[in-house]
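The structures come next, written out as structure tokens.
Taken together, the values in this text are just the output of simple stated rules run on the coordinates, not laboratory data. All of these numbers come straight from a predicted model, not from anything done at the bench. Cβ atoms are built from the backbone, for glycine too; each structure is taken alone.
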Structure 1
Amino acid sequence: MQKRKLGQNGPDVPAITLGGNVFGWTLSEADTFHQLDRAVDAGLNFIDTADVYSRWAPGHKGGESETILGKWFAQSGRRKDVVLATKVGMEMGEGKKGLSAAYIAEAVDASLARLQTDYIDLYQAHKDDETVPLEETLGAFDKLVKAGKVRYIGASNYTGARLGAAVEASRKNGLAEYISLQPHYNLVERIPFETDLLPVVEKYQIGVIPYFSLAAGFLSGKYRSAEDASKAARGGMVQKYLNSYGFGVVEALAEVANAHNSTPSQVALAWLLAQPGVTAPIASATSDKHLDDLIAATSLKLDEASIQKLTEASAPVAA
């Protein structure tokens with residue numbers, strides 16, 4: 001399976017990141033174990049989760065995804081085979097949120113306990129916290145790296161200016177620095193990354209692992225109407241794409257997929273992999289077929305004409 005280096009000094013990872021947001025939410029514990037076994041056997045061993053997954057689901061409080069992953073590590077004995085990424089900072093209830101030094105120290109131990117491991121390969125700030133000085137947040141992460149609890153650190157949902165400032169703060173103070181960025185980026189969500197973030201990640205050679213790589217499933221082509229979306233757990237997230245622009249992108253994906261004997265999902269991921277700065281798009285799977293698509297996407301190479309066709313079909317529409 002194709003491997004890429006995550007950032008200038010990070011680990012080698014497969015070209016697709018397996019999203020753990022569905023573990024314990026739309027994927028049962030047993031099905032999650034099955035998926036993890038198949039994924040890691042195939043070399044798809046870069047897994048991204050977060051402490052907050054899946055707090056949004058009725059009856060959940062957060063930590064469900066990490067807990068299931070921890071059970072799988074304990075049962076399978078395959079922790080060493082996985083590049084494990086998780087995140088901190090989102091609201092966990094009872095005032096547990098943000099990127100203060102005290103909270104990061106508390107949250108990492110809670111994640112390690114749920115994950116049944118003594119280290120996290122990539123620990124990410126889930127979103128920027130402008131109420132806390134960058135030096136405090138980075139100092140807290142640096143302590144975790146020095147203690148061996150965390151190997152690398154990354155950021156998610158930062159602006160280009162704040163991401164650049166964070167790297168400069170790390171370098172000025174001799175602290176661990178972000179090796180990766182997790183932004184919202186896909187064929188129908190291009191402007192923020194391409195205009196604001198790409199120059200920064202290229203300047204500092206930061207790896208990029210986009211989330212919502214398939215636009216909550218819209219780019220798979222399975223949503224053709226509001227009725228289709230209403231039947232799905234994440235259907236509400238795709239409503240904004242159910243228009244002539246969105247369907248035009250889906251049509252272009254179908255045409256390219258047909259030409260490559262592939263699927264729209266594989267093609268959407270391959271397009272991302274061909275974009276400057278992108279290391280390993282994140283996508284989740286809820287069936288063997290979905291997982292097979294992710295595995296196949298790591299080796300799909302699009303020709304320039306296909307890339308151009310998709311780029312033109314998805315050209316951002318002026319507001």
Structure 2
Amino acid sequence: MTLGIPIKMDLLDVSIIIVTYNTADMIGRCLASLGPEMGPSREVFVVDNASTDGSADIVRNRYPWVHLTVNTENRGFAAANNQVLPLCRGRYLYYLNPDAKLTDSHLLEECIRFMDESPQIGLAGTRLINPDGSRQESISWKYPWQKFTTSEMDGLQGTIACVLGASMIARTELIRRLGGFDEDFILYGEDQDLCLRIRRAGYEIGYIGSVAVVHFGGQSERQSVPEEVWKKKTRAEYLFYRKHYFPETIAKIRRADLLKTRFRLVTLTLIMPFLGDRVMAEGKRNKYRAIYETLKSESHGKGI
């Protein structure tokens with residue numbers, strides 16, 4: 001159900017959407033960074049994906065200006081974002097992860113100004129930094145294994161392939177026209193899929209380097225076994241390929257992935273007795289074993 005301030009249909013500058021899942025220790029810091037009150041030109045939506053750690057209660061009790069939606073099941077990141085899209089009154093959508101916080105009270109104004117002055121940009125990411133202030137990579141100039149593609153990427157606008165979904169602003173009407181995030185993606189891959197569809201719609205992907213957001217990262221999978229996380233990431237990548245690449249391109253990618261993972265597994269096994277940090281090496285070997293098993297299941301026609 002949706003809770004909070006009754007929604008009026010007058011147009012605002014920006015609608016902020018945050019999806020939470022067991023981030024009770026993060027969501028308060030995230031919302032606090034938006035300011036004690038959003039003012040007349042902004043609104044905030046939090047969609048809680050059936051958290052069991054009290055995340056929704058924190059939002060409900062401490063941040064009454066937030067429109068809170070509490071799901072009874074984990075619908076996935078893409079579906080949860082889309083869930084409140086019909087309710088958004090902003091000219092722009094600002095997607096923010098709960099494990100992130102704004103560093104400047106004027107950050108949103110800068111993002112809006114950038115988009116107003118760049119009509120060719122459909123979606124833009126902000127600069128992301130780690131908690132220690134160091135830069136966090138948030139721009140991709142190519143899509144995964146794009147070197148194997150042929151005409152799949154013809155006619156794309158701009159030079160940025162995609163930006164990390166932890167902090168990004170997009171044109172509301174464009175996102176609605178595209179149907180929002182593709183809900184086939186549960187957690188990984190939805191941001192690069194959306195960016196590619198935006199470019200195919202004739203817009204560029206932008207980057208706002210003048211503002212920074214602190215991103216703690218990896219919080220949604222803290223309770224997951226690392227090997228399972230890598231399996232999810234691999235499946236998401238191959239879902240992206242199936243949606244956007246030719247079958248012959250995907251076959252080349254799968255062969256390259258299998259070759260790379262087999263090589264890493266053999267190499268790690270051979271050098272393991274000589275390594276000082278065997279725990280780290282074993283973690284890497286488990287990672288590549290998980291990826292290899294997932295790739296093999298796809299090769300045998302079981303899906304990925």
Matching 9.3 (mean projected area of the Cα convex hull in nm², for residues 25-176 alone, computed) against labels 1, 2 points to structure 1
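Any idea which of 1, 2 comes out highest on mean count of other Cβ atoms within 10 Å over residues 89-96? If you can, show how the numbers build up before the last one.
Details: 1: 14.9; 2: 22.4.
Going through 1, 2 one by one, mean count of other Cβ atoms within 10 Å over residues 89-96 peaks for structure 2.
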Which structure, out of 1, 2, was distance in nm of label points 7 Å out along Cα→Cβ at positions 97 and 185 calculated from, if the result is 2.7? 1
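Matching task: 0.99 is the computed value of Rg/Rh (Cα atoms, Kirkwood Rh). Pick the structure from 1, 2. Mind showing how you got there, number by number?
Values: 1: 0.95; 2: 0.99.
Working through the options, I get structure 2.
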Can you tell which of 1, 2 yields 18.5 when mean count of other Cβ atoms within 10 Å over residues 65-72 is derived from it? 2
Quick check: 15.1 is what I get for mean count of other Cβ atoms within 10 Å over residues 129-136, calculated from one of 1, 2. Which structure matches? 1
